[in-house]
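Bear in mind that the values in this text are calculations on the coordinates, not laboratory data. Just so you know, these numbers come straight off a predicted model, no measurement behind them. Cβ atoms are built from the backbone, for glycine too; each structure is taken alone.
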Structure I
Amino acid sequence: MIRSAVVNDAPAIGALKVRAWRAAYAGFMSAACLDGLDPVEEAVDGTTRLDEAEDGTAVAEARLVKHP
């Protein structure tokens, strides 16, 4: 399901951003710089952006169902 992002999504978005940057920029940016990225700080920044957003930020949400 794709839906509009809300402020409560900020921690997950912040964590995803940090993981993505570390994977994408390894070898291009210093390990110290990438290690210094903070998911909590990104979540705080994301909360502000989502709270003020009018651009229609979207998230994809998956529900895993365990079959017998």
Structure II
Amino acid sequence: MAQKLKFIDPNKIREMIAMQGLQENAFAKQHKLNPALFNQYLNGRRQPIARTAKRISKALGKDISEIFTV
């Protein structure tokens, strides 16, 4: 079973996305993420697998350990 991670602070993620001049859906699409799933990750209803978490971290210019927790 793949390890799943969750955001340490979803509001900080939203701020980082806004700092890029994007809305959440546009950010998700730009980085080849399903917008509906990405929204669920931000709202804590689902957790991304490690590979997806790494892609999100890279898109935000952060290390995975800075924005995700097990």
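Figure out for me which of the structures I, II the number 0.91 belongs to, where Rg/Rh (Cα atoms, Kirkwood Rh) was derived from the coordinates.
Values: I: 1.08; II: 0.91.
Answer by label: II.
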Entry that produces 14.5 once mean count of other Cβ atoms within 10 Å over residues 20-27 is calculated, selected from I, II: II
At a computed 10.9 (mean count of other Cβ atoms within 10 Å over residues 28-35), which of I, II: I
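Upon calculation of relative contact order in percent (Cα under 8 Å, 6 or more apart) from the atomic coordinates, which of the structures I, II produces 54?
It must be structure I, since only it matches.
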